[in-house]
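**Q** Listed next: structures, encoded as structure tokens.
All of the numbers you see were taken from the coordinates with simple rules; none came from a lab. Being a predicted model, the structure only gives us computed values, none of them experimental.
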Structure I
Amino acid sequence: MKPRRKPTAARKPDYFPEDNVAERWDARHLVGHTEFDAFRFVNCDFTGADFSHLRFTDCLFERCNLSAVKLAGTALQNVAFAECKLLGLQFTACRDMLFGVHFDQCPMRYVSFAGRTMPGTRFVGCQLDEADFADADLSGAAFESCSLAGAVFQNTKLVGADFTTATGFTIDPVSNALLNARFTLHGLLGVVAKFGLVVE
């Protein structure tokens, strides 16, 4: 039997036609659009905007505020977020087909990925406090230098996930799949906490 390949995320989008660079947009600029392919959004304020049923493919949001954006039926297909405010986003409401996201240096407290299938996803330098990952597939995901205080991991598939530089997490090894997940010795305290053990 061949060894199972480590899940990998799609390559982050890095090419955007000149006409597809949108700077300082707000919700009004979305009117009349249903699809965005290879768009780069820079310094946009979409706070509370309705992205329902829009499709974004190979797009980058850079230094944008997307807090409380509505994502019902939204397609996020290889979409990257860099230095974006994403407070309270319900990614669980997004369309399943080809869902793929990347996050760098994003405040994203209270977001929900519950039930999402997103193997290989990378979170780099993100604040994920109180995030909901219940029933999600995060096999091979990386939480690089991320804060996970109060984050919910319940029936979450974390096979091969990397928590070596993450902080604040508590993960029950009984109710989550952790085979080959990576932790530091200090980080293991967040895994064995439920057992009331004293590690000196």
Structure II
Amino acid sequence: MPFLTFGVGTPFTFLYGAIRRGSRTLGATAAGYGLALTFALMLTGTDEAALEALGGFMMMMLWIAGTAHAFAVRPSVFPREGPRSRQNQYAIHVAKYRRSLREDARRLASEDPALAHELRIGRPDLPRAYDDGGLVDVNHAPPEILAGLPSMTPELVDRIVRRRSAQGGFISAEELTVDADLPPDLLPHLSEYAIFLP
């Protein structure tokens, strides 16, 4: 923009960059270029040849210096996102979406457990149309599905299945952790992915 406008657009270019990046430094730079532009335009409008020449010189400097400066700050105003960054952003978006599906499924199950059973929430081993975001119904899912929970080992799955058979199920991740004697660091994972339908 500074190049195409012969320096007149220099302050506006840096003002846009300051707004886009929320940068006080670019804002101060825009103000400086704005004052220089105003002063140069005032000088070029005088009748004295020397002052007019000085104004013309200042406009040329605004044109050349503004163009070089704009190219120098362009990468910080318009950073390039590589393919990996876009891929990561997409992965984060999907993970957040899956979390919202789990929250919706939990809400539905607490309001209507019978409907949750009919929709087969937490039962990826059964054919179903409802996407629960990856929940596992600890009270009803077979051992191979329980084994898919994060940080779950065959020994821990066996403890859960034996305790489930003995007492008929659990009501929360906290109860499961205590009753099945699971490591405490499993609790956050269980709280995220486990559901306990009656």
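**Q** Assign the value -500, calculated as helix-only ellipticity at 222 nm (-39500 (n - 2.57) for each DSSP H run of 4 or more, over all residues; to 500), to the correct structure from I, II.
**A** The value was obtained from structure I.
**Q** With mean projected area of the Cα convex hull in nm² derived from the coordinates and found to be 11.8, which of I, II does the value describe?
**A** Label of the source structure: I.
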